[in-house]
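Participant: In structure tokens below, several structures.
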Structure P
Amino acid sequence: MQRFATGDERHGLTVTADGGNGHPSPGSPVLEGIRVLDLTQQLSGPYAGMILADLGADVIKVEAPHRPDPARVVPGQRVGGHSSYYLSLNRNKRSIALDLKDPCDHEAFMRLVEESNVVLDNFRPGVTTRLGVDRAALEARNPAIVTCSVTGFGETGPERNRPAYDYLMQALAGSMGLTGEPDGPPTKYGLSVVDHVGGLFAVIGVLGSLLGRRDPQAPGRHVDVSLLDSHLSMLSYVAADLLAGGEPPVRQRLSSHPRAVAARVYRTADGWVVLMPLAEHFWPRLCAVLGADELADDPQFVDAEARLAHRDELFAILEPLVASRTTAEWMDLMVAADVPAAPVQSVAEAIAMPQTTAREMVVELAHPAYGAYRAMGNPVKISASGPALVRGAPELGEHNGEILHARGIPVHDRATPCLPVELPAVAEQ
């Protein structure tokens, strides 16, 4: 397992006064020199911020002192008083505690906007306006700023003001209606796929906006990401037939592929295995492994169209064949014959795979206050880019000193009235 250092190794940022793009040095993480102010909470936004941080951006998590990210207290396993849920979504970030409703704290935030590249939020529409951190307010302080808002329904349309969660989007976008057994209830994914995909689309929008600003004097851009839109886009080929005038997609028994018959999950002697002879040349190989070579030349099953027309007949033959051996036995045979197949594993089994270890997809992070913990790693491997995984998720306001005080930015202590102050620009060391 790879171990990563803690501390503040990534402070040498090159950020222009107008928020222009910084430039990473050779061998540095690709987003070194980019600063992101992360106002997000829970999953979709924090996941986006973490991906940007993994790529080397200086992501500063901004939370209200008395109302921090609810992810910090989600029930479940805890490490040093923090929920594992929070730790899994906020590595590599720094944290400051600011109450944006307080005039002093609001001004402190706007001072940071002046020297940042991106502001990320996942509030409901209208919240940023009420807090005075909407696009117009931010661009007034930094015309080059890229803003990104992740919302349930987007900033336009009749449903834009409704509350939204991943589970609801799965229901609305049709995926729950398409998942599960034909005679069973609608079924959600086993994880929050909509929040994760929405976060990834936010990252894509931010990176595209930064790349599109080749002229440092070009105006900023706004990225509007909807969780519903994100999930609807995933319908792609599922919706294609319907949009072309075909029949609506329906659920398939035992997670069968709607067109590539024989591709589905099968019960083995001790578990489950997925067989995926998608390309035509895999079909005779599968028949050979199953000890049923005659199926490859049977007119009912000889090609994809024939198998589709005789789906039930084929399943009646394959099911007892696959049930005759254990999952491990079948996997040995399938791998040897180069037939696409996979065991249905638990999360614990997936994490323990040698391939997972080889790809450094489980990493150990550490924090000076609450110690070490394990988390899932960064799937994006970029050549000639230095490692960006350097710190565990931050404690609330952990970096107020090095971020705010180093700039001479006072933070309202709530004990004295907040008075307007002319503050000099102080570069971060």
Structure Q
Amino acid sequence: MDVFCSGGVHKVSRSRSHKVKTANVTLVLCFWPEDTLDPALLTSFPRLHRLEVTESNVTEVLDFPYHDHLEELVLSGLRLTWLSDDVFSGLRRLRVLDISRNQLSVLGSATLLRPPSLRRVMLGGNPWRCTLALAWLTELRSVTLVDEDAMQCGAALHPRRPVMTVMALLKRVAAECPADDACSCELTRLVRDARNDAPAKASELVPIITVNCSYRGLGAMPGSLPANTTTLLLRGNKISSVRPLVDRHASVLDVYLDNNAVESIADLEGSPWLTNFRVLSLRANKLQQLPTYALDNALERNEHAVRVYLGLNPWLCDCQFMPTFQELLAKYKSLIADWDDIRCAEVEGDDNSMKKIHGLSRSAVCREEPQVTALDLLNGALGASLFAVLAKLSYDYWQYRQYGRLPWIATKLP
């Protein structure tokens, strides 16, 4: 027996004397007039086999009372945003549940696990909030998600991405996150593999993962990171070496090492990482100089570089390093994000102390010290000899005028 009701239940009494006792009853309710659906109406259908409530503005469903015959329940095309853990607990024979096409973003595991006979569930068409709170969906054993492929994340996180794919990735990221270093790991985005021109499928989605190890007191970079980590945040630690970017983390694109103790990036010279990175931030470290030629060569070949931060370091402003460094900064000005913060080291008594490097003149950096060369010495000797000759000539002339004496050399001439 099928019973169709539109706009509410008006003629079926809930009193014991008017109960519908026909076996295998299917009740279809559409255009329900109220925001709340009270399943107490089931008491009028003790032999109800299937209940379908659809195409209504129902936002809340109260807990179902105990019912010994209901096996199929459809609450589809409504506006449900939440279901309690015990909403279906009283339905001891419920085998099929359809709560698709609602506004559900979260769902507790108890909602599906407490009905003891539940085997098939439809959850598609809901704007699921894809966080680890839904990871239990990947561990269901007795319940089958019939429309698993239709389940997509809502607009808040990973919009239109497959829920089960995202859940599997979230679990993997959590398992691979470096717990010993107290880092946090986040699945930032899921993007389509740019190397594939076919329509996006779950297997073609590439995770974009951010690992945050900032302000953890670390003396070195983490030894391992989740696969597909693209951004590594290491601000405010005590890290002095960038070697792991060469040995272990060559695939990381964005590295933020602000406020650490890095004194040199020579280890990156000639490495694949330097020609493929996207963001490198080394603000407020202990850098005094860097291999300008190697960095210039790498940036010329790097098609992905977007930003480089070098400010607030104690740069050495001498004639050997500074001119080539200035040329590097000028050449890649569009990449250097903190141009005005790149200054000479603070040195007492130095005229260039804390001055902006891009504004320094070459003469201010390369002051020429007076130097005495061999030619200078020769010129000095010739000048002294000429002076001596002139002095002797003047003396002989004076002697001749005063006393009529000829110079000694003149008396010896024949």
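The numbers here are math on the coordinates, done by the rules we state, and not lab data. A quick note: this is a predicted structure, and the numbers were derived from the prediction, not measured. Cβ atoms are built from the backbone, for glycine too; each structure is taken alone.
Participant: If we compute mean projected area of the Cα convex hull in nm², for residues 141-260 alone for structures P, Q, which one ends up with the highest value?
Facilitator: Largest calculated value belongs to P.
Participant: A value of 0.00 was derived for FRET efficiency 1/(1 + (r/R0)^6) of positions 109 and 381 (r between Cβ atoms, R0 = 41 Å, to 0.05); which structure in P, Q was it taken from?
Facilitator: Of the structures listed, the value fits Q.
Participant: Quick check: -8500 is what I get for helix-only ellipticity at 222 nm (-39500 (n - 2.57) for each DSSP H run of 4 or more, over all residues; to 500), calculated from one of P, Q. Which structure matches?
Facilitator: Label of the originating structure: P.
Participant: Still on this structure, please answer the following. Given structures P, Q, which gives the highest value for relative contact order in percent (Cα under 8 Å, 6 or more apart)?
Facilitator: P
Participant: Now for a different question. To which of P, Q does the computed value 85, 48, 43 (Cα extents along the principal axes in Å) belong?
Facilitator: The read-out comes from structure P.
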